[in-house]
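**Student:** So, here come the structures, one by one.
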Structure 1
Amino acid sequence: METIVPRWEWRTFAASFGEADERLRALSPVKSTESDESYWLSPHCDANVKVRDGLVDVKSLEQVDPHGLEQWRPVMKAAFPLRAADVAIVCAALRVAAVPLRNEYDLESLEAELADPPRGVRIVRIHKTRRRYTVGGCLAEMTDVAVDGRTTRTVAIESEEPARVRDAVREMGLERFENLSYPRGLKRLLGWPA
């Protein structure tokens, strides 16, 4: 069985990142991808739950260090249709009431249940153009995000070692930007309370 190791992540959102834009563009991307995804934003917490390529992906915030880095642990990645046990994990992560029990849920029916009051989960459809790099031994990415007619850019740096992340953030000239997870960044972009 594969050991799941949580990663320390630093991420921010802005229209541009000054010298960091130039530094990243000077690097050769390790990988470039485009994707259409959905983030399920909870009115009760900033859980990281998304759907990409027919898989629901749930990550749990484990801790925040004194420097503001966030440690995220993958909790579940499952294909649709989801079993009832997987749906329970999603509801617990989003801190919403359980949905009615069924043997399995397809994407459309689960989104309808989650978005329906009283759960009130907001289903946000986004398009990403992502470029991945290696910076200071860390995974790094610059992603252009389009959501609800708005666009933004996000830069992330992550590693299992928090000191490496902090060093890479400084190396890229990003320390003046606020660390924001994807859910908090999307809520802010859309003017929703975090």
Structure 2
Amino acid sequence: MKNEVSSNVKVLVFSAIALSLAFVLDKFAVFKMPFGGEVTLFSMFFVAIIGYWFGPVQGVIAGVTFGFLKLVDGGYVVHPAQLILDYPLAYGMLGLSGLFKNKKNGLYIGFVVGCFGRYVCSFFSGAIFFGSYAWEGWGAFSYSAVYNMMYIGPEIILTLLVLSIPQVRMALDQVRKIIFTSDESSNVSI
């Protein structure tokens, strides 16, 4: 019972730290798109890593929480379905990273899969609710596909580049060891 409580506290504490980092880093946009969307300083990564550390359920819960935080902190809503697609559902998809938590290169694969899930939600939201902003000669679906990839794609690439730095990988491995000191799953390297 004591180990279970200790484990739950670790999940809560490390999830709160990662969400806080994501929320703060989300404020530092490298590039903002004219009709919403931005390349941030790795905010999606700090949401996705919760899923990678603790599994898809905890990851999706953290992502949905982050989506609601973004909504409260200045979200743009034109329809209730768009609200769900762009905020809790899109960011919840980042928690899919947890499906790869015990796989070789799971952090990278999980991050990309989670971001792709977010992209799909943003794509449908853009096509359905913002298609009227399509560039001249573009259909709603092609516009949404390109528009959303213009900010999600660069953040994926920048994050993967930073994760390829050996010192960053070593630091993440150290954090993972701290989290899972008594858990056998800590032997899986990113």
Structure 3
Amino acid sequence: MERRSVRIDAGDVVLRPKRVEDAESDYAWRTDPELSALDATRPINLTFREYRRYYSDELEYPSPWSVRYAIEDADGRHIGNCMYYDINWDRREAELGIMIGDKSYWSRGYGTVAVRALIDQVFSSEKLDRIYLHTLYDNFRAQRAFSKAGFQPVRRVKREGFEFIKMEVWREEWERQRQEAQHNAGSVAEA
């Protein structure tokens, strides 16, 4: 079954479907050595023309096992991307990935807001019980953002010469946190 991203307005951040116009900034981010290192990959080695062709095909023929979003600030500036992928319906889980590519937005809370919005979307619209991710063992900024968004560390994982921390959030915990937030909001309104 094909899944499409929908627009998600999360205040300071908007998650929206990817478009061909995003290719230029995505290409810049995917060729950046620092961003690639944080993603445990190497910079891509394609010309922009080759990349745009691949990018267009990916948008036209999306994978049924992933849903991709562009991240914008409140002014509509494309600052990054996020997705959930490797959707496994038997295990009722998916992996989450995010990149704030525009470095001027680092350490300002945009990643945390985007991750929370994506978690809310996944658990509200999909029959999944767990979302997990892998972040580099020494990427403490990302680990803090993921923890603020509700992820808990599970264990260290080594693969392809890198060491990661696997983190996860379960639907049950997400529902409990939502109920607490709604209860606390109601208590404040009554006061």
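Read-outs: derived from the displayed coordinates by stated rules, not from any lab. It should be emphasised that the depicted structure is a prediction, and the values quoted were computed from it without experimental measurement.
**Student:** Work out the source of -11500 here, i.e. which of 1, 2, 3 gives that when helix-only ellipticity at 222 nm (-39500 (n - 2.57) for each DSSP H run of 4 or more, over all residues; to 500) is computed.
**Tutor:** 3
**Student:** Of the structures labelled 1, 2, 3, one was used to calculate semi-axes √(5λ) of the Cα gyration tensor in Å, for residues 114-153 alone, giving 18, 10, 6. Name it.
**Tutor:** 2
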